[in-house]
Structure 1
């Protein structure tokens, strides 16, 4: 059975969500997390700078496979405290139970480019 989408967004709502391209420059284990996760350090370019995120992507990815990968993240959520770690952005991916596939760019692009 297909899930129905939630109520439609207005264009103004979509424009509030700031999604940007960033490159993962560091990936570390996050043993304090309740569910298996990595702590990521992501470079969003000169304008946005470096941000950190926690991502539950250990089923499909290794720390080594994440280095240099360009991902898409929402960068204008409030910071979220997760244990002893402060997440500054939300890395996006398709979710099938606990199997998450990161949203990426087909081609290498400039860090910080806005998704729209």
Structure 2
């Protein structure tokens, strides 16, 4: 006994080609973001758009936002209460800037 052709019975396939393509695009984008985060991309480490002024001219352009995604890496270090983010070019051409802040945490004994 052979199975009837699903296209003749009016039953649609469970995963049509459009859904497979969309799923492939979504999985590809998630893999790209995960790879950028793993390699230290500045855009995936919590930097705001207003802080992406890499040439210090006072305005953030779309090119500088793209640089934050693909060309600028961040190294995060913590020394006690002091947290520092060092922004540098991915090519190793040098450090762009270093942002440091002191974070005070509530003592567990006072809670």
Structure 3
């Protein structure tokens, strides 16, 4: 289903498995939506545990859109996320982590 080596995270929404990924376009959309000049502020909030439900929702929407979904935040307001808010927050954190982490075995070619 989701390939963590390519930054993908799986989340089940309304009984349908979805694959999320923070592409460059999704990150730019996320920065714009949250009013951030950089994504660093959001990363710092997640690292410190000071993130909000707004942050989680914005990350989930960005990840879904990066995975090809055409919806928006309004579409998720009444959606059932398997695992509830805790799983949503975990998935949002995984999205951030996987978007900026390199696999340990990856080689960088000049």
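Work out which structure the value -15000 belongs to, where helix-only ellipticity at 222 nm (-39500 (n - 2.57) for each DSSP H run of 4 or more, over all residues; to 500) was derived from one of 1, 2, 3.
Source structure: 3.
Taking relative contact order in percent (Cα under 8 Å, 6 or more apart) for each of 1, 2, 3, which is largest?
3
A value of 0.30 was computed for FRET efficiency 1/(1 + (r/R0)^6) of positions 12 and 60 (r between Cβ atoms, R0 = 30 Å, to 0.05); which of 1, 2, 3 is the source structure?
This figure was derived from 1.
Only the coordinates and a few stated rules stand behind these numbers; no lab work does. Source: prediction; values computed, not measured. Cβ atoms are built from the backbone, for glycine too; each structure is taken alone.
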